[in-house]
Structures are given as structure tokens and as C-alpha cells.
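Only the coordinates and a few stated rules stand behind these numbers; no lab work does. None of these values were measured; they are calculated from a predicted model. Cβ atoms are built from the backbone, for glycine too; each structure is taken alone.
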Structure I
Amino acid sequence: MATTFASLPIIDVSSLKDQPPQQLPDLSQRLYHVFTTTGFAYLVNPPLSFTHDEVFSMAREFFSLSGEEKMNLAKRSFRPQNQNAYRGYFPTQPLQGSDNLKEGFEIGPPSTSSTTTLSPQINLAEPNVWPTQEFPSRRNLEQLYTELQTLASKLLSLLALSLGQPADLFDWYLVDSLSTLRLLHYPVIESSPPSDVKLSCTPHTDSGILTLLHQDPTGGLEVRDASGNWIPAPYIPGSLVVNIGDLMAKVSGGRFVATMHRVRAPQGHGDSTGNLGRISVPFFFEPGERCVARSVDGGGEAVVYGDHVRAKMQTWVEYQPVDS
């Protein structure tokens, strides 16, 4: 169950580079303890090819494109003539409240193996869209996506073991996985008194299995503990922040905690390169649209992930009608 805490725990996952999950019982139990208490942790020494600076450089390359170039890739809710509705770009929407004081670009699997959809409105398996001109970071972003998917899959195997199940129990969840790599830019807003909390992203839980987050040195992420206190999760160099999503909390029979979190708006300072604002790169690890998820304890109703995520989308600002 959720607990009170003063900071997020730190877990070294360097052993994932050379050893299969079945040979890492101590790491499995460490993750179990974290996800049944805080629901959040820092992962250090993750087996990835790219440094934080390289990841943020990829994001900045995209956000340095002109407004017109970015809007050419905008989701249909922002540019009705575009075909893409689930992948692509979304602009800031400051006139619609503080929940989307950020712009973003969303990437799915580098190659989509299925083009079928359970809904006529939005195809969750639609292909990615990319800038038409030379965009050097495309190949690196596709590689980053693949590496994060692999890392998250290993973590999922460890979670299966921690629940007393075979390591491969959830492998079938990942058939036609809908995982999303999201590039985010939070613009600076006007400074305000410390007591006046301004948010770029309001309190929420994530919808999927796990989230892996690259956050930059400006920080801003806060996690709510069991007492309702907002605990800062500042930047730790080289780390990924990991947290449990709604689906995995259900699959664990309620043992894992999908913890509420929010993001404070950056106020009056720049990031590590002097550019105003904050860069954040979350990876949302998700099963396939047709995945039927059940609690390992056999209790509760089964959840079809496509239905689950579509219901959650009704609360996401980037899918709300745009005022004319």
C-alpha cells in the first residue's frame, strides 16, 4: 500500500545489461518493495546507448523547428486537414487552462506491424509522422524507443517474478505494443510567489504499465505520498524516473501503486543550455490495443487495454475540442 516518504528511492539496474531477469531475484524484490510503497523510483545505470544530453539534444532539434513545420505534423484535433490523430505534434494551449502548458511530439513503434483499429475515430496503431526535411535525430529517436521498450520489457519480467509468476507471464501483453515516446517542452511562465503553485501538468496517474522518464536539471516533477504531501523528485544526473501505471496496478491485484504526480511550471530560468523552459522525455510502456489484462490473483474484471486507454483519453487536453 502507499506510504508517506520524503524522497524517491534509488535503484541500480546495471545488472540488467548482462543478466536475464530470472537471475536477479534481489532486484526483483527491490522493485516489488518500491512499487508497493512509493510507486516511483530513480533507476541509475540503465543499459541505454544515449546520455541525457544526447536525448535532450534530440528533443531540442525537434522543438527548434519553425511553428509551421511543427504544425504540419499536428494531430487532427489541432489541424483538421491532417490524417494523424494519435501520433504527432501538439502545441501549448494556455487559453484552455494550466493542464497543457507544454508542447509535445509523440512517437510510436518505429515500424507498425498492425494497421487495424477497434475504433473508427482514432487508430491507436497509426504510423509515425516526421518532418519532411532532413531530420538527423529521427534514426536516434527510433533507436532510443527500441532500447526503452527493451528495458521496460525486462523490468516487466522482474515484476512478474516479484508477484510469484513466471518471468514471461506478460510477454503476450506486448504483441503490437502501443508504447509512446513523447518529447516535451515546457515554456517558462512569469515568476510568481512561492505560495502560488503554477503547473504545466496537473495531478494525474499514467494509464499503462510503466513510465520511464528522462527529466532535465530544472526539475519540477512532484509525487504525492499517502498523506497528500507533494514530494519533489529533483533531477539526478544519468537517472531515469520510473513509475507504475494504472494497468499494472490493476494487474498486480492492487499491490502496486499508481501514484498521483504533477509538474510545476518552470519560472524565470533556463535549462542547462541556456534555452528557456524545460525539456522532458517520458516513455509510456503500454501493451497492445487488444490486450486483455487481468489481475494475477484472478479477482476483478478483465480490462481490454484499447478500451481502457480510450476512456483515459477523454481526460487528456490534447484530445479535447479546440475552441474556435
Structure II
Amino acid sequence: MSKPLPRLPSVRDLIKLYGLSAKSQLSQNFILDKNITDKIARCADINPAQAAVIEVGPGPGLLTRSLLDLGVQRMVVVEKDARFLPTLHQLADAAGGRLKVIHGDMLRVKHDQLLELLGQTPARSVDQDVRFHLVGNLPFSVATPLLAQWLNHLSQKSGIFANPDTSMTLMFQDEVAQRIVAPVATSPRGRLSIAAQSLCHTHIAYPLSASVFVPQPKVNAAVVGLTPLREPLLKVPFSQLEHVTRFLFSSRRKTLRRTIKNLDPQYLPLIDQCGIDANLRAQDLTTEEFNTFAEVLMQAKVPLPP
């Protein structure tokens, strides 16, 4: 059992001390209530004895403290904004070797570096005694590209996702969160729904009012849990599925038949071959049907839709 963190200045005091403020160009919004970050940390369902945690965009580090207070022994945080490094290094010193800090952009950080700091190597990254957890209050402006990148890694079982049990507990603006978990035949359902649900169980773990953030954004947020499926629905390269979803969702209000006729009629027989009703709209298709169509397209070796 790890020792509790020593008494530290409050994050609110550190923000005042270092003159920190949220930058709108980085889509930064802080949570300064540790009761809230403690709840978010518990949403990750972490077993501290097995967990290796990567937190993205820790900012002043309150969620980081909540995760360390759970007893996490191996943790790396990736922070792009250099202004927060002093507070994060102070927290790392207090954590007694349990926390490592990377100054960088998570979209560009190499997973080998993350693995090394977590005491793993690429060759051992599928160690069944380790459970990787990706956690973060993601900046709204980069949340979708980050998730797409991680889903691609998951589809390839590469980097930190070489471990089949790597899970994600991530905060998005509410509109994006609803798209990720959207069921069949609902208006939020779209490309992100299909990509995420082809590889993961998805659920809203914790809705958050805009009022818990400083400064207060114009929209609410939600924490989404993504747990890899034991048997992924995706059987083709992730890029192939992305292409198919972009094609079929290009005219959301039209039926598949009209969408395909307008773009490329040669795909209509393939829709029929999949047993998909071409009179449906894209949002009415199941995740399995999207993946079946993507697989049939690949097997038919026809050019991908525009």
C-alpha cells in the first residue's frame, strides 16, 4: 500500500501562485473541486496494484492527485502547456517515484516512451499483470482526433494498446460524448459512434455540468468509459471503416439508396449482398452492418468510395 501524498498547496492556490489561467486557444477548462475529480478517478475502475495510468492534459494536476490517492503505483502524465510543469513536477516529487511527467503533445508522443516510463518495454507491453488506463480531461478542440488515433492503435494492437485490457476513461464535451455512445436510430449517431463501438463497449460514466469548470464553458461535459471488446467487430483496417462511414454518412438525411446513387451506384449491389435495407438512413444501421459492408467492399476489391 502506498503512502498517502504529503500535504500540498491546494491547486487553487497553485494557480494563483504561478499566475496560471486557462487558455481559450488550447480549449482549457479546469476542475478545482477535488470531490469531482475523485469521482472521475473512481469511474476508471482502477485496481491500483495492477494499474499503469497515462493521464492526458493534467493541467494543474487535481485529477492526477485523485488518481494517486487511489494508490496508483505507476503513472505518467502528458502535458503540452509548459506553464503547468512546475506544479506537476512538485506533485511528482511528493509522489515518491510513482509519477513521471512528459512535456509534449499527446498526438505526437511515442508510445514506446510511455511504456518505458511505466516500467514496460514494447516486447513486454502485453504483460497480463499490467492494466493500462488512459485517463484525461481532454481539451475539447483535440478530443476527437485523439480518440481516433487511439482507436486506430487499438485496432492494430500497437503501443499501449498491445495490452488487450487497455481501457479509456475520458472527458468530452457532452455533444461528443453522446455521439460516442449513440445507439442505433438516434440523431447523435455518426462516424464516431461506429468507430468507437466497433472496438469498445462505450458508456457515459459521469455527466458533468458546465458549472464545475473554471472558466465555465458554454456546454456541459461527460466522462465516457471505453473498454475494448473481447471480440472486436472490426475485421478490416481502421482506415477502411473510416472511409465507409464517411461515405455513408455524407448525406445523413437521405436513404442509403439515394446517397449511393448520387456518389457511386456500383455499391448498391454490395449493400444488397450484405442484407442491408438500402431504404434506411446511415444512422439506422447497426455497428455490425457497417463492419460487414466494409468487409464486403474489401473482399470485392472495388475502389473505395470518394
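Thinking only about mean count of other Cβ atoms within 10 Å over residues 50-57, which of I, II has the largest value?
Structure II comes out on top.
A value of 20.8 was computed for mean count of other Cβ atoms within 10 Å over residues 250-257; which of I, II is the source structure?
Checking each candidate, the match is I.
Taking distance in nm of label points 7 Å out along Cα→Cβ at positions 130 and 298 as the criterion, which structure among I, II has the greatest value?
When distance in nm of label points 7 Å out along Cα→Cβ at positions 130 and 298 is calculated for I, II, structure I comes out on top.
Identify which of structures I, II gives the largest calculated value of relative contact order in percent (Cα under 8 Å, 6 or more apart).
I
Taking -6500 as the value of helix-only ellipticity at 222 nm (-39500 (n - 2.57) for each DSSP H run of 4 or more, over all residues; to 500) derived from one of the structures shown (I, II), identify that structure.
Value -6500 for helix-only ellipticity at 222 nm (-39500 (n - 2.57) for each DSSP H run of 4 or more, over all residues; to 500) corresponds to I out of I, II.
Can you say which of I, II returns 0.3 when distance in nm of label points 7 Å out along Cα→Cβ at positions 106 and 146 is computed?
Going label by label, the one that fits is II.
Can you tell which of I, II yields 1.00 when FRET efficiency 1/(1 + (r/R0)^6) of positions 34 and 154 (r between Cβ atoms, R0 = 35 Å, to 0.05) is derived from it?
Of the options listed, only I reproduces it.
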